[in-house]
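Structures for review follow.
Values in this text are rule-based calculations from the coordinates and carry no lab data. No experiment lies behind these values; they were computed from the predicted model shown. Cβ atoms are built from the backbone, for glycine too; each structure is taken alone.
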Structure I
Amino acid sequence: MSTDVKGIAASDGFGIAPAYLLVDPDLSYDKKQVEDTAAEYTRVEKAFQDSIDELNKIKENAKGRLGDEELEVFDAHIAILSDPEMMSQIKNDIEDNHTGAEEAVDKVMTNFADMLAAMVDNKYMQERAADVKDVAKRALAHLLGKQLPNIAGIDHPVVIVAKEITPSDTSQMDAKFVKGIVTDLGGRTSHAAIMSRTLRIPAVVGSENITTVAKDGQMIIVDGLDGDVIVDPDDATVTKYETKATNFEKERAEWAKLVDAPSVSKDGKEFEIAANIGTPDDVADAVKQGADGVGLFRSEFLYMDSDHMPSEDEQFEAYKQALVGMKGKPLVVRTMDIGGDKPLDYLPLPKEMNPFLGYRAIRLCLNQPEIFKPQLKALIRASEFGPLSIMFPMIGTLAELRAAKALFNECKAELQKDYPGLGDDIKLGMMIEVPLAAINADNMAKEVDFFSIGTNDLIQYNFAADRGNDKVSYLYQPLNPAFLSLVKHVIDAAHRHGTKAAMCGEMAGDKYALPLLMGMGLDEYSMSATSILRTRSTMKNLDTTECAKLVEEAINNCATDVEVKDLVEAKLGL
């Protein structure tokens, strides 16, 4: 009898093959006191060097299957193994406490991983904890003389089932044989998920229990579109999903033809479909996927990936690189969303009871202009290399917005003393993520060139539900009729004042939300680059007049998000 398992859809497509349980060797060890601490630390150095050599070999073998961006993961892993601070902590533990090499490595690297995992409102940094664990596992295996699984040796069709997949695991996979991936842990933004999308291997992550449900060799179906996994399916179900897989590949081939096509509805209304990115290196993929622009450049990663406050010049180079890479297409940069829940080691901040609602983003920037002004100046300087827009996050009041604009104008005036006209073409906007800003959208719209609705936080704040808490994840309801009404109010307010309305939260790429947002007249949809062509394809088959009727029916006649989803499915056959 088949078993259905639900997880997070991480990589589109359908995979059907026997399960291959990815089981690590026993890396347990006996704790011990050592006398010869120098010899013990030499063991650590050798294990780390062996790990580095192994990673270089894996990286070399992965060339051709992975792009430069994905291959950089191995450089990051090597950097962890070469981190002098980490090595110093391990050495001190061995010398001061006479700790064995295995325990010292395990302890120090676990502490580092736990620190990253504790960043509950920063999925990117949380998922970097998996990278540290991956590196620690490799180093321990070398210390213990154990062999990690040889994924590169798989020579028959399989669906890999694992507690968690590491980047080095994914890089060794041959898509000819690995038909799917299912894990207990993980999220859409983990390196492993990103690599699986690059390799076009269907993946479902975060299932919580697949390793206890599936047995080695059991047939498994992976639905990477809806996050469904079927263990031990009957013949009729296999046939059904084989047909789905065939149809999906035909669809994907059609999507590829839309790379250079306009983002236009069935009735000829033009929209913009943009990409969300985290670093300048992400620009290439956005362009490759046919993005009309970048709707969200999360500039905080310039700060979080650094061991010091990035200088004006360092930031300028990053923004310039991104603008040049966009080849004339627009780039929207969100100013630093740091503080409270996204701490920086080099920027001491007060510990807060409610970091989501605390001293962060624009609040920090306005209070510490010595941090904010270098970013604004770097952006203004970079604007000569392409069409640039700047948006301010976490704006709650008009006073905050006006203060941010005043600082921008101050920086521009200072630069224009030597460079007349510099920055005059920059458009200024704001995130709509604080409920009060959404309610006050009419007044806000008079002061900016554009809105970008950040639905991830706007939903979190409106539903009073921590989006990092699994226990209240059922309250993530972008299709809730009352929430849809609020989104429509924001879009209508923007248009009443000639202001562009964009969206950069997950909702922008949701296939059920798309027709509703088109019906509301949302101008720009910014999303993960891998969702762009699918969204463009769906968009060209939707009539905005019909979508507008759908919005009215959803808001006025539906009581729950489930009813809205059912309505969209019934009307459009999604």
Structure II
Amino acid sequence: MCGIFAVFGCGQDTDSFRPRAVQLSKKVRHRGPDWSGVKVCGNNIICHERLAIVGVESGAQPLTNEDGSIILTVNGEIYNHVTLRKLLKKPHKFQTNSDCEIILHLYDEMGVELLNHLDGMYSFVLYDQKKDLYIAARDHVGITTLYQGWRNEDNSVWFASEMKCLNEDCDRIIAFPPGHYYNSKTGETIQYYKPEWYGHIAAGYPSLDDEEKALSPEQDKEMYTALRTALEKSVKKRLMSEVPYGVLLSGGLDSSLIASIAVRQRRMEESGSVSSNEEDDDDDIKSAFSSSSAFPRLHSFSIGLPGSPDLKAAQRVAAFLGTVHHGFTFTVQEGLDAIEEVIEHLETYDVTTVRASTPMYLLSRKIKAMGVKMVLSGEGSDEIFGGYLYFHSSPSAQALHHECITRIQNLHTSDCLRANKATMAWGLEARVPFLDKAFLDVAMLQVPANHKLSRRAPYNHEIEKYVIRKAFDNPEDPYLPDDILWRQKEQFSDGVGYSWIDSLKDNADSKVSDEDFAKATERFPHDTPTTKEAYWYREIFEQKFPQKACLESVVRWIPRKDWGCPEDPSGRAQKAHNAAYEKAANGTH
């Protein structure tokens, strides 16, 4: 993961603009502290701030093809880069060991069609000097961040990994849409990622009449096997690294599953039994392990307030898996002190994103200080399987399935944004196996919608994400302890300690007067904050980003009020949370 910045059609002389471009590129140097690169072509300038993880010694960017006519700056990882070399029909001389160089040569042979072959997370800008054409593209769900801006005075077009590179110079800024590419010749932004399940909402699939259809025992087994196999393969691919890596471990289901699979894969590597279920993936799986540089034992990391639920659960998982675990604590005051920095890095004022990002931001600094540059994380599972507690209030399987699709399509505004920017603030890369394209297809096409409804678990309560829990319920060779596998969802901002959100609300009450809050609509006519906490974050955001152009890219995450859910995004605000804990107190959990 890195930082990219590019300007096309600059009206200034590029020799005079170059220092300004370098200055703006420095604003994302936290994303890529290992090296900087700049290429100037006419009135276009392309910059790169590098975080070296694959091709460490030779992968400096911007990258160029053999004759220098194509220039590329990339933020991300291409997991199938070894396999993709088989698609090349011409002899190409690879100049680096970077996984990203394959984009240059694929473009040379097939143009933008290359996007349909990439398996990874990426945002990139590519300039073809011979055609005087540039394209920009973002991965399928926006795991990596990318912004596009326009300056009226010279009609120039700008791209950057973070908005802070653009806000002082551009008259309009948008978050570049995931699964799309921009073509400079036509000025069009075109969708290339179009999975079949994206069309389910418009088609009204599944129909309400189909919701009660059950799978046969054989079909059930096939579904669980497909989920398990796809997630294991996804984790394998993401172990591609030449630097030390670890796993984020909150003690919740998602991060614990990822950690468990990673531990198993490392054991297979050590025993020489690493294999793949599909022959086409063999080269990439072997490459991932042969290039990996890891501690002798996998290290896991968690954070919370002293005595938090997540810290206790994470320690339990780490002991079960045998990881070298690092459980860090922070104080409420340390969290409050970081809020302004967090909002500046996140470039959003969304309440739940700020709440959850602050502990992750503090944890990422600790991890980077230990020499780790990459971690696996569990983002995406809640959107895929209806894991947030407000999903318990879904009126039907159809409604739940459609909400899952919508949440996945908006991940780039919330959880992907948080995971990317909270970690990259310290030059730490987060990889998210649940958002693998192949795994998404299995989870969205092979799992019937009614299997994502909450179901009665072994502990005698209604549990969310039953289907993915059951897929990894293997008593003969358990992936996780039962009390973790069937642990109720704790949203990260809750799990770090319940007093964290309570303290944020109390602090907002002290900072925002009743008089000021009564004038919220007058002060913030666009997307008016509805709580003092939201007002406080909005105020900080506009101090950091006062330009109106910065507002267009912000989206607020709230539960479905039309399902009878409270607006507060905390899991504790949902009735399913209290119901489960009441049963626990009565000894039925």
Structure III
Amino acid sequence: MARTVSQLILDTVKAAGVQRIYGLPGDSLNAFTDALRRDGTLDWVHVRHEEAAGFAAGAEAALTGNLAVCAASCGPGNLHLINGLFDAHRSGVPVLAIASHIPSAEIGSGYFQETHPQNLFAECSVYSELVSHVDQLPYLLDIAIRAALDRRGVAVLTIPGDILAAKIDVDAPAGPITAGSGARLPDPIELGRAVELLNSARSVTILAGAGCQGAHAELLTVAELLQAPVVHTLRGKEFVEYDNPYDVGMTGLLGFRSGYDAMADADVLLMLGTDFPYRQFYPPRARVIQIDLRGEHIGRRTRVDVALVGSVKDTLTQLNTTLRPHADSAHLQRSRQTYLRTREQLDRVAGGDRDRTPVLPELLARRVDALAADDAVFIADVGTPVIWAARYLRMNGRRRLLGSFNHGSMANAVPQAIGAAAGNPGRQVVTLSGDGGLSMMLGDLLTLVQADLPVKMIVFNNGALSFVEIEMKAAGIVNYGTGLDNPVFAEVARAMGIHASRVERPSEIDAALDAAFAHPGPALVEVLTARQELSIPPTITAAQLAGFSLWATKTLLSGRGDELIDLAKTNLGARLHRRTSD
């Protein structure tokens, strides 16, 4: 049956389970948006900036595991998608992007708004192709969808506007388009080598990442057999730490001492579904076994002695039937004791602070954790909100934690919340937004209102790009260019029709959060938080220590001693008060 190319695209993505498309209209995309209007069965989530469409699609795909779709017009329109698509691609979630293009007859002529999207998107996709003829479309569309689903990444189709409007006599897919099972077992010989190494190990530590999704029971079984502490990565936190008596926290720049020590003290490190990037936190002398469904990820960060290419769940199922139980639990017990002491220290920091202003961010994060729903979706902005989310949000097997954890883009929280809320109606979605991140994509607060998405935004307003300031301190650089002259975000939000409140003292936090969480629509809680709050990594290098000392000296000599006084008050005064009042 003859239909437009745009209608065929809609019929095909619906066969893949798609229920909505994120985007911003434009002239080269007009035939596509008109097909959406005529079809009437797919939601069009109209964002204010195309970058938000890419982030939103990625967040929906991350939560559902299904294909999500975004679309943008030619030239600058689809160029704006690239940051959100990079994030989705590096997170390994299935997204299809429709990048409309200039008229096909004008390609190569330097036409108005001309770019070459199929080249531009090649680095952030598993498939990127230009549709240059109508007859290509059905096949390339099918390839793109299956590539996104089976290879867990972004697929981009660049389609000129005239082709989107053209007629095509092709039937819609007869059945659903689904991904493969993802089940895969490693080579039996390598599996045998892993068993031999693990059985002979004196102390094993497990580093568990996002690839442990769906393998919680198998993870606990192998940890019990090996008497192994489990260190989780940030992306693995939501799938690993809950109901886990072997968990010893995180390592890395955002982690804390117990995770670092558990890895440093191991003679065998078992890596499960993780691409943890920071080489300085890997144990220098341990033997390493790495399990990953993507073979190209193995050995990228540290030398690997045994490589097991397969899914974590299926590989652990096989390992658990052949491993010999370890009787010596000394390594596990030491790691757990260090973790409990570290956890107690972190919780003490997040205790009361005599109702002072500004509020300690640890206290705010802890109250958000306590008052949010048991199945909330948390989304943290890149920067210090990620630190507080990693340390104070508790996962329970129902909660989710999203962020730009691999790509590391600012301003991800609200755009990702758009997709999380649109794809999961009725579920509480909470952002931990930085003042820098919120203001960078401020316009898409209007998307929340227009699409009636009840996202709850918690804004850590410390008037600075504070994570950048921490990096400068460690490098011995005087803070410069990091201050933010912010508006009252609560007033801005109210002007947009969003329920909003501003908090200046700890005693005001619970009432403001309760009101925001109870409000049926979007809500914003702006909290004035301490700018000079330090987050110390689990290990500090001599270079970092020297850099911090140099920063303090330079800051004092440049006449900015008040910053040193503020830092001391924030990080010493409050802690001394809490220690003496315990």
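Quick one: distance in nm of label points 7 Å out along Cα→Cβ at positions 269 and 389 came out at 1.7 when computed from one of I, II, III, so which one is it?
Working: I: 1.7; II: 3.7; III: 2.5.
Answer for the origin of the read-out: I.
Taking mean count of other Cβ atoms within 10 Å over residues 85-92 from the coordinates of each of I, II, III, which one would give 25.9? Traced to structure III.
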